[in-house]
Structure I
Amino acid sequence: MSYTIEPIGFIRSTLIRLEDAPRQGDEGAPDAWLELTPSAASGLGGIRVGDELIVLTWFHLAQRYVLQVHPRGDLNRPLTGVFATRSPDRPNPIGLHRVSVLEIAEQKLCVAPLEAIDGTPIVDIKPVLAASASER
């Protein structure tokens, strides 16, 4: 059985090289643009400046055969299964990024912070749900 994921757009960022990207968005990641394909652009309807979104990306440069890593690349930490880490190297390298919308321009969103490098495919965008009364 196989599945196909089609990008709905691509990240446009000043981060060009993997080694320049912070490990997490809150570790100094810059603003970036989510540039959607023309066929996906109408899906942005209802998104407003200030909204918080979850952006799902495909880490196209990831090593898909990796099942264990030293967390954060620290060899002093024990090998850990990738499903217990945020490593981009994993069988299905899906990135998960919580961002805020800074600007909307036609089929693009400027968001921050985003640690994905320029050219990273966007798989999906979802709104962050408000906490329910029972979670407060």
Structure II
Amino acid sequence: MKVTTRALTKPDFEQLSEFRYQMRRFERFSEHAAQGEGITPLQYLLLLHIKGYPERDWATIGELAERLQAQHHSVVALVSRCEALDLVTRKVSETDRRQVEVHLLKAGEKVLARLAELHRAELRSLKGALTIPQIDL
């Protein structure tokens, strides 16, 4: 079955452009906020994805790789850098010795809490500006 779609119009491109602009503004804010706390934007995202993993307060390297859309070995290196800063720790799973759990440490919790509050305030300020474009896909 062939699906027909209409050609994108000038207003469609304007909506896409505005959406990407607002996303980039938020990303840039996030980058500066993380750097202000002495960590990289990826380190912030790692902490966020550990704390925000559904139904528990830790995540495996594989789960974090999926959340970060990164290669497994890159996440291992990122976790190592965060361990060196005493932000996270690794623990071998008690239920599956092949799995390594990544947990936040107190310092990681504190940095994450400060950054999350800044991000929440920034998201409030963007209310209405960051909307999904209404393009007939």
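Key figures for this structure:
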| read-out | value |
| --- | --- |
| Computed 2.2 for distance in nm of label points 7 Å out along Cα→Cβ at positions 71 and 95 - originating structure among I, II | I |
| Origin of the derived value -19000 (helix-only ellipticity at 222 nm (-39500 (n - 2.57) for each DSSP H run of 4 or more, over all residues; to 500); candidates I, II) | II |
| Origin of the value -0.36, -0.69, -0.78, -1.34, where log10 I(q)/I(0) by the Debye sum over Cα atoms at q = 0.10, 0.14, 0.15, 0.22 Å⁻¹ was derived from one of I, II | I |
| Test item: relative contact order in percent (Cα under 8 Å, 6 or more apart) calculated as 30, pick one of I, II | II |
| Source structure (of I, II) for distance in nm of label points 7 Å out along Cα→Cβ at positions 31 and 87, computed value 1.6 | II |
| Among I, II, which structure scores highest (criterion: volume of the Cα convex hull per residue in Å³, for residues 15-78 alone) | I |
| For distance in nm of label points 7 Å out along Cα→Cβ at positions 7 and 55 computed as 4.9, the structure of I, II it came from | II |
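Just so you know, all these numbers are worked out from the coordinates, no wet-lab data involved. This structure is a prediction, so every number in the text was calculated from the model and none was measured. Cβ atoms are built from the backbone, for glycine too; each structure is taken alone.
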